[in-house]
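In what follows, structures are represented as C-alpha cells.
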Structure I
Amino acid sequence: MSALAAPLEVQVTGMRLEADGVMSLEMQAVDRAPLPEWRPGAHIDLLLPSGLVRQYSLCSDPRDRQRLRIAVLLEANGRGGSREVHGSLRVGQKLMIRGPRNAFPMQAGQRYLFVAGGIGITPVLAMAQEAQRAGAEWHLLYGGRSRKSMAFIDELLALGGERVSVLPTDEVGLLDLEDIAARATSGVHTYSCGPSALLDALTERFAVAGLAEQLHLERFAPAAPTPSATEAGEQPLRVILARSGKEVEVPNGCTIMAALRAAGHEVASSCEQGVCGMCETRVLDGVPEHRDMLLSENERARGNVMMLCVSRALTPTLTLDL
C-alpha cells in the first residue's frame, strides 16, 4: 500500500484566466528548492485552506523543477474545491500539496493519439509536449463547448500546429468517434481525458474494435456502479490483514477503507472515489470486485491489487497485504 506522503509547502506565484471558467495556478516551493520530479499524466493533491483536498493534473513542463502548474474548472454545482480556488486563492498565498503521483502514465512509443474533452486537456497537454520532444508521431483531437471555454488553445497550436485539431461543439458538433476509431489503428497509443460520456463511448468503441489495451483513460469522477457491483456490495465481507493476522468485518453499505479505519488501522487515501490510486493495496487471497477508474482489464483480471476506498469482493473473505 502506498504511504501517505508528507505535504510540501508551496506558494502561488501566478494565476491566469486561461478560458471561460478555467483558472491556472503556478506554484513554487516556498524556499524555492527544486520540486519533486514527475512525468506526463501525473497529478497533485491540493490541500486547500478550508480543509478540502482536491486532485488536479499537472499541465506544466516536467523539465522545469522550479514550477508546477494546474488548471481548475469552476464547477458551480461541484463539491466546493473549484469555488474556493477561483474565489479565495491569491498570488503570494501559501498552500500545501502532496505528490506528484501518476495514475495515468504515458507509455514509451512512436505513435500517439490524444483525445481531450474540456478540462481534460490538462494531463494531455504535458503528454503532447513529451511526444513532440521525443520526435514521435502524434495528433490531438480537442473538443469543448466553444473556443472561449477551451484552455491552452494557443499554447497547443504553437506546439503542434497541424497536429492539433481544435473541435468546439458549437462549430463542428461532438467529437467524431468513427474518426477517432479510424485513427486508432494497431500500434497507436490512445490517451483520453474528459467527460464520462466521452470516455464511456471510447471504451465501448475500442472494445468492439479489439483495441481495448491501446486505450488509456483518466476520469475526474468515478463511473456509476454496475448492477453486479451493487449486488456484490450488499454481501458482508471479512478482511484478513496478513501482516498482523487481524480480521475486520466489513458490513453492508460500508467501504473496506472505512471499516479498517473504524477498527483502528491507518489507511492512506486522498480522493476516496477510486480515481487517484493512493489506497492501492496488494491482494494475497480472495477475488476483488473492482469499482475504481484506474486499473486496466488485464490488471483487474490478475486480481492482485485493489483500491480500498471503493472496491469490494466477489468472495466472502479477502486477505490483504496489510
Structure II
Amino acid sequence: MKIILANPRGFCAGVNMAISALETALAHYGSPLYVYHEIVHNRPIVERFQKLGVVFVNDISEVPNGGTVLYSAHGVSPVIRQHSQQRNLRAIDATCPLVTKVHKEAIKFAKEGYTIVLVGHEGHDEVIGTMGEAPASMVLVEDAADVAKLTLPADAKLAFLTQTTLSVDEAKSVIDALKQKYPQIVGPNKDDICYATQNRQDAVKQLVGEVDKVLVLGSQNSSNSQRLAELARTNGRPAYLIDRVGELKDEWFAPTDTVLVTAGASAPEEHVQDCIEHLRATFGATVETRVVREEDVSFPLPRELRVLAG
C-alpha cells in the first residue's frame, strides 16, 4: 500500500484560534465554562473539552446569569449577543474572522437596501448566525434548484453571499445560476469561501487521480470535511469520512491500494497519524507527503483574551 498524504490538511487558522481561545479561557476562568454551540465541528475535540469541564449549549439561556460563555468559530447572531448582555454574561467571541467578514458584508448590503441571497446549508451554525444579521433581508438557497424556485422580482436589488465552508465548484454553480436568473445581482469584492476550504479541496482535486481510495479525517457535521469526501466521490473514488482510527475498517482497502489521506479544517493531526500508523502496521503502507500549497495564515486570540495570554 502507498499513502499519499495531502498537504495542506487539518487545522485552519480559525480553528487554531478558537481552540487556543477556549484553552486560554479555561486556564484563566476555570470550569464550568460554557460554549455556545460546538467550539468547532469535531467530535474528538468537543469530547476532550467536555472532560475538562466545558459545557456546550445550544441555547444561551442554559448559561447561568453572570457566567462565562465563549462563542464558537461559526459565529452568532446579534440576538444571541443581546441575550448575553441581558444575562450579564462574560462573552468571549471566538468567531473566525473570515465568518465575521461575511457578517459585515450582510450588514452592509442590508443597510444599502439589498435583498441578500445566502448560498449555504440550512441549519448550519454559520448560516444561522449570518442570517441573524439581517433576517428580514435574506433568503437562503442550497443549490441551483433552489435558485430556480426563487420568486424575487426580476428587477430586484440583489446581492449574494456564501457560507465559508462550501464546495468551491458547487458554490460557483449556484452563483452562476443566480447571475443567469438575476444579471443585476452583486457579490462581495472577494470570494467568501475560506482559503483553507479552497486549499484542502484543491489538494484533493490535484491528487485524487493518482489514488484508488480516499480517507478523510473529520466529523459528520463538519461541512468542509463532508465536501472533501464528496469531491473524491465526484471524481469516481470511494471516500471514507471518519473521526478516529477506531472507525477505520480494513475491508475498505486492498493491500495494493494507493490511498489519499487528508483531513478537514477542524480535524486534529493526531488522528491522521493514528490512521497512518494503522495502515502501516496492517498493510505495510509507505507514506509520501505532497505539498499542493503552503499556508502561513494565523489569527490573533479574541480581544478579551489577549491580555490574559500575556
Structure III
Amino acid sequence: MVKHFGWTWIGAVRSDTDYGNNGMASFLKAAQEEGICVEYSEVYYRTQSPSKLERVANVIRRSTARVLIAFMHTGDMRFLLEELARQPPPPLQWIGSETWITDPDFLRYNMCAGAIGFGVPQSVIPGLREFLLDLTPAQALKSPLLKEFWESSFRCYLKERTDITEGVQECDGSEDIHKLQNPYLDTSQLRVTNMVYKATYAIAHAIHGLICNDTQCDKNIKFTPWQILNQLKLVNFTTKNGFKVSFDSNGDPPAVYELINWQFKKDGTLDFVTVGQYDSTRPRGQEFRMSRNISWVGGQTEVHYNYLTD
C-alpha cells in the first residue's frame, strides 16, 4: 500500500509479539527494497510501563513523518491511542493492520480520521441467522456457553440451577429470541466469523478426501492429524457465499482483503467505508482495485504526496 500511494517517508509502530515483530520485520525488509525510508520503528506491549508508552507516544508526536503504520493488536493499539489523545500529535495518515482497522470501539478517536488499512472481507454466511434464531431453552441447557448467553440476555435462569441470584426469576418460556437487541443476531458484517466458517469447511473437505473415493465413503476409517494436514494442502473449493479456499506450498491462503477507510458521516461521526480490495492472486501491479474515493487525513480526497513525504 505504501508503495502504491507513493509514500517514501514514514513512521512505524508495532506490538511486541510474534504478530507485530514478524509482520513489521517483513514490512521493513520490503520497504528497504523499495527505497522507502522509515524514520522510526517503535515497539510496545500493553503490560509494559506507562513510561515506555509515553516514550513511544512522544516519538510519534515529535516525528516529521506524516504517515504512520501501526501493526498492532487491538489491546496495544487502545493504550497507544488513549495516550496520544491526551496530547494529540500533528495530523497523521494512519495505516492499520487487520486486527484494529475495523474495531468499532476506536471510531471515537477523531484524530484517526482518514485512516486506511486492510480488513478481513465482510460476508454473509448462508443460514447462520436462521440457525441462531432456532435456539431454544432446551438447546441452551445442553451448552454452558449457550446457557450463560440465554440467562444473561433474558435476565432469568434456566432449570437445573442451584446458584440463583436473589431477585432473578426462572425463565418461563415466553422469552423471544427474535426480539433481542444485541450483537448475537447481527450477522450483517461478519469478518473473522467467516474465516472460522471457511476453516471448518476446509477440514470437512480434507476428511472427505480421506474417507471417500469416487463411489463411496467409509466413515469407520481411522486417520491421523498428519493425514488431515496433508489432505488440507490439496483442498480447493468455493463456499456457498462465494469465497474460494485453497492453500499454496507454504500452507497460506491467497491474501484477499478489503481496503477500509475511516470517513466522517453527515452527523460528524466516523464510520468504516470499504473503498477497494487487495487480491494477491491478481497480476503483479494490479492487486489493488479501487471502488470509491478515499478520504485522507485532513479530509482530502486525493493523495498530497509532498505533504505526506516531506
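Since every read-out is calculated from the coordinates, none of them should be taken as a lab result. It should be emphasised that the depicted structure is a prediction, and the values quoted were computed from it without experimental measurement. Cβ atoms are built from the backbone, for glycine too; each structure is taken alone.
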Open item on the list: If distance in nm of label points 7 Å out along Cα→Cβ at positions 96 and 112 computes to 2.4, which of I, II, III did it come from?
Closed with: II
Task: Computed 20, 18, 11 for semi-axes √(5λ) of the Cα gyration tensor in Å, for residues 104-215 alone - originating structure among I, II, III - done: I
Task: FRET efficiency 1/(1 + (r/R0)^6) of positions 208 and 288 (r between Cβ atoms, R0 = 25 Å, to 0.05) from the coordinates reads 0.40; which among I, II, III - done: I
Task: Origin of the derived value -9500 (helix-only ellipticity at 222 nm (-39500 (n - 2.57) for each DSSP H run of 4 or more, over all residues; to 500); candidates I, II, III) - done: III
